[in-house]
Structure 1
Amino acid sequence: MNVKTKLSDCLRPLVLGALFLGAATAHAAVQPLDKVVAIVDNDVIMQSQLDQRVKEVQQTIAKRGGGVPPTSVLDQQVLERLIVENLQLQIGDRSGIRISDEELNQAVGTIAQRNNMSIDQFRAALAHDGLSYEDARDQIRREMIISRVRQRRVAERVQVSEQEVKNFLASDLGKMQLSEELHLANILIPTPDSANAEQLNAAAAKTQAVYDRLKQGADFAQMAIAQSGSDNALEGGDMGWRKAAQLPPPFDRELSAMEVGGITQPARTPGGFIILKLLEKRGGETQMRDEVHVRHILIKPSEIRTEAQTQELAQKIYDRIEAGEDFATLAKSFSEDPGSALNGGDLNWIDPKALVPEFQQVMADTPQGVLSKPFKSQYGWHVLEVLGRRATDSTNQAREQQALTVLRNRKYDEELQTWLRQIRDEAYVENKLPGADQTGTDQAEQ
């Protein structure tokens, strides 16, 4: 079997050793060199890699406030994780997946930014946790490679049909997952299990009196504490958040249509008479999307056209349009955007968020019917004209997109676990940790 090892891993010692100082001399304790803890197809995992990852896991568990399992317990679990990661990295290597330094720097910067840190602060935080910046960058690079491998091998195979989206939206589960959430409070005037007419009438009258006081401005929470028979009365009747689809009719429709702060009329329930107040609402609301009708001409620098020459050409095109020449005709002749050139540069109605920041900004600053001066983006030099602006109700599209995301994520998770088991089962793996179960090694090698 051809085993490929990394020289730097093989030569890297676990510890440099400790010095024992005597009265006259100092003796350096001999430490073992790094060693292989697992053979994984054409690569190996070293003890130093395992120790580093175990240390990171221990720190994560400790930060969460949980008890940290013994190292002997973590070793096997962490090694199994490293084995599966290694297999994916080998697939990435064979597939030619590479992460450039520029991409890696951007990823590190994004992670630091999400934690409200500068790069220097990120370095200091890692050092405080006993982790080197170089090791962190290497781990981020590996995770990016693994992400791209999964995208190619798993995500691209996940397909969701229009019919599946429609079925999900029509299902009870779909309605519940995508329905709006309501933060409610209640006042319950209870009735006995076998209440007679007199008791029911008394409870109904009391509930109506409470409702009248609420409509006159009485504080709902105080009324709940004083009058409600519900188990949450002392919390002001606060019921927490509820999915609208979980509420029995007619409360689902009534509360969905109600403004925040509104209260329902008294209603009979199996437990008595109830009044509900809508404290907050989230999700499920109508979603409006701003769209812009825009056209543009794109001129790109090339091997035969410098940046300065590109800018100069964009300026000449701008001057010609300003002088009265037809925008669409010039776009068909000069624009190097293959998606819009044949349409006279017309991008049709588009969500500004789908465009690069430079294009967004100029488009936002340009009045309708006015030609923008030439400007630069990552793609080249542009001239644009805004033809119209509108707000579009995208509620249905947003719900369909939510359903599509839910279904894709569900299928992806299932497909990913199947694929990971498959590549693990098909690999040659020799676990060299003491007490390891070797039944997972390739049978052909035994």
Structure 2
Amino acid sequence: MMPDWKALGDEALEITRQYLRIDTTNPPGNETPAAEFLGGILQEAGFETTILESAAGRGNLVARLPGRARDASGALCLLHHLDVVPADPSEWSVDPFGAEIRDGYLWGRGAIDMKSMGVMQLMTMLSLAREKTALERDVVFVAVADEEAGGVMGAAWLTKHHPDLVACRDVINEGGYGLSETKPPMMACALSEKALLWIKLTARGTPGHASMPPDDRAISKLLAALGDLAAHPPALAISPLVERTFRALAAKAPAPRRKVIEAILSPKARPVLPMLSKKLPRYQRALLGNVISMTKLEAGYKENVVPGTASATIDCRLVPETDPEEFFANLSARMARFDVRCEVLFSDGPCGVSEGPLLPLLEQVCDESFPDTTFAPVLCPAFTDSRYFRQLGADAYGLIPVMLTNAEVATFHGIDERIPLDGLRKGCEVVYEITRRACG
């Protein structure tokens, strides 16, 4: 007997609205109330749940539906994060935590990133339990804290201190989603992501009175170094995984479009990549090689004093083929020419590419559910908690099965974040079908 998706969709919408109203802005996070909210729903359905706090208020939730194989390490993990990035109400057209329904959308911080996906996974757990579906593999529901700040208090802590609790073979998480405005439309499934490297640049000089500025000025050194980074960004390139994305699009594109894509992939096209990239949405442009973004500047403490120290933070996102340690060494040598020192603030190390037996099933279900789209393996330009599970040996796939326009994608970490109501309902069906087939 198939689930009643009309009723389940209504239930999912109401749960998502309640979930969005729980403010888990990180910092500070305070994810425990959200973990308790989801945990309470699971407990009512008969699940045993575990909430573990990495620190006060930083809750992580785990619930497992056992399969007949009784092999915890062979489980399918449905993973999402409880926290969200900040939202300034003065910039939004709705209350970021009001969970308003308007114009066919559910609005609110976390509507896409990624509380709605958490509810899709939750509805899968509830449906399987209510049907008493006989599963061969375990399904483990994992909701973690702190992803938006690097996952240190969430997935990193959970996989380090409680690896047996979250043992699994495959993970479905964020990182890819449907893109309705690509040609052809694409359901993106992230097999990997860019490695994350946060670096602090520090320049030191001679402090002094601003009326008699010293020759050795920290701010001048730092500005020269940052100017060099801005003037000479990393070279654009097409990595193997990004090439696969283009080739997947070309396979279903009309002949003229296919020829254009093949021309872009030609080695002869490398010199014109900078020009071509300007015509791409930010999401796609970010895939063309390593990226360095300047995110913080700190210098000075008084209007008439030349400071002795100036610093900046840069956010580096590296394609899988780049060795983070080698990248840092080269950057350090480059900055040393300006008398600027480099320090690693955070590095998640290289991130492998997942391509296990689950991938063909993901493609099959998505092709059936979204027949007018192309299923494409992609590289996620941002970091996700998938990396911590890959480091445990699991294959992790980024797949939020909702079709989005470029404008809707732009609300990730942006203003007026929202998810189409029909997308939320459809996503519940797709996540359920993937899980049922993978574990049933």
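Read-outs: derived from the displayed coordinates by stated rules, not from any lab. A quick note: this is a predicted structure, and the numbers were derived from the prediction, not measured. Cβ atoms are built from the backbone, for glycine too; each structure is taken alone.
Worth a mention:
- For 5.7 (distance in nm of label points 7 Å out along Cα→Cβ at positions 159 and 191, calculated) the corresponding structure among 1, 2: 1
- Origin of the value -15000, where helix-only ellipticity at 222 nm (-39500 (n - 2.57) for each DSSP H run of 4 or more, over all residues; to 500) was derived from one of 1, 2: 1
- Volume of the Cα convex hull per residue in Å³ derived as 155 - corresponding label from 1, 2: 2
- At a computed 15 (relative contact order in percent (Cα under 8 Å, 6 or more apart)), which of 1, 2: 1
- Of structures 1, 2, the largest value of mean count of other Cβ atoms within 10 Å over residues 95-102 belongs to 2.
- Largest in distance in nm of label points 7 Å out along Cα→Cβ at positions 87 and 127 among the labelled structures 1, 2 is structure 1.
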